[in-house]
Structure I
Amino acid sequence: MTHQMNLNDLPFEMIRSGKKTIELRLNDEKRRAIKVGDHILFNDCLEVEVVALHAYPDFEALYAALPILSLGYTPEEEATASPDDMLAYYTREQITRYGALGIEVRVVSQ
C-alpha cells in the first residue's frame, strides 16, 4: 500500500539525502494503517519504503529510545534536541490522545 504525506522543505531534503531515516508523526488512525513494507510518497515525488515502525506513548519516550540524528537533527543540534520541538506540530492533547510514532524509512525513488 502507498500512503501520501507532506513534508516541509528541510525534513524532505534530509530524508531524500538519507540523513533523516525516521519520520515523526502522531500515532493517529491514519498512521496506524501504515505497515512495514508499505510505501510513502512524500510531496508527490519522493517514494520511501517503511522498514520499521516505532510506537511510543509520547515523544519523550521516542526521543529517549531512538537515535537523535536519525530523527532529522544535525550533529550541531544533537545536544539541544528536545521532544518539545514536536509542539510546533502537535498539541500536548493530541500527543496524549494518540502517542508518538517513528516511521523508519529508506528511499526507493526520487
Structure II
Amino acid sequence: MIFNTGAALLDAIVLAIVSRQMSGTYGYKITQEVRQVIELSESTLYPVLRRLQKDECLEVFDQQFDGRNRRYYKITEKGRAQLNLYISEWTSYSNKINQIFEGGIVG
C-alpha cells in the first residue's frame, strides 16, 4: 500500500482486531490479522500493544500454551470507547475522502 498508516489508524486496527475475541488474543495472531490489511512487522506491533496497555485500552495476561506462557491482550471498556471514537472518526473521514475522489466536494 502506498499510503502511510499513522499511529491512530494502527491503534484503531489493533483495537478492532482484539475486540473480536472476548477472551483475548495473543500478539502473533494479532500480527497475522493486521497483515491481512496492511504490511506490519512484529517489531512494529509490540510498541503499539504496549502503548494501548499503558493508555488502559488493553489489559494483558499470561496463559499457559504448550508448556509455555503466552501473552494475551484483551480490550477494556476504555479501549472499547476509544475504538468507537475511532470508528466514528474513520467513517466521517473516509466519507469525505470518497466524496473528493468521486468529485462531490468542491471548495
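What follows draws every value from the coordinates through simple rules; no lab data is involved. Remember, predicted model here, so these are calculated numbers, not experimental data. Cβ atoms are built from the backbone, for glycine too; each structure is taken alone.
Overview of values
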| item | result |
| --- | --- |
| Given 3.3 for distance in nm of label points 7 Å out along Cα→Cβ at positions 17 and 33, calculated: source structure among I, II | I |
| Entry that produces 20, 17, 12 once semi-axes √(5λ) of the Cα gyration tensor in Å is calculated, selected from I, II | I |
| Computed -18500 for helix-only ellipticity at 222 nm (-39500 (n - 2.57) for each DSSP H run of 4 or more, over all residues; to 500) - originating structure among I, II | II |
| Parent structure of the calculated result 3.0, given that distance in nm of label points 7 Å out along Cα→Cβ at positions 65 and 89 is the read-out and I, II the choices | II |
| With distance in nm of label points 7 Å out along Cα→Cβ at positions 57 and 81 derived as 2.3, matching label from I, II | I |
| Structure (I, II) behind the derived value 41 of relative contact order in percent (Cα under 8 Å, 6 or more apart) | I |
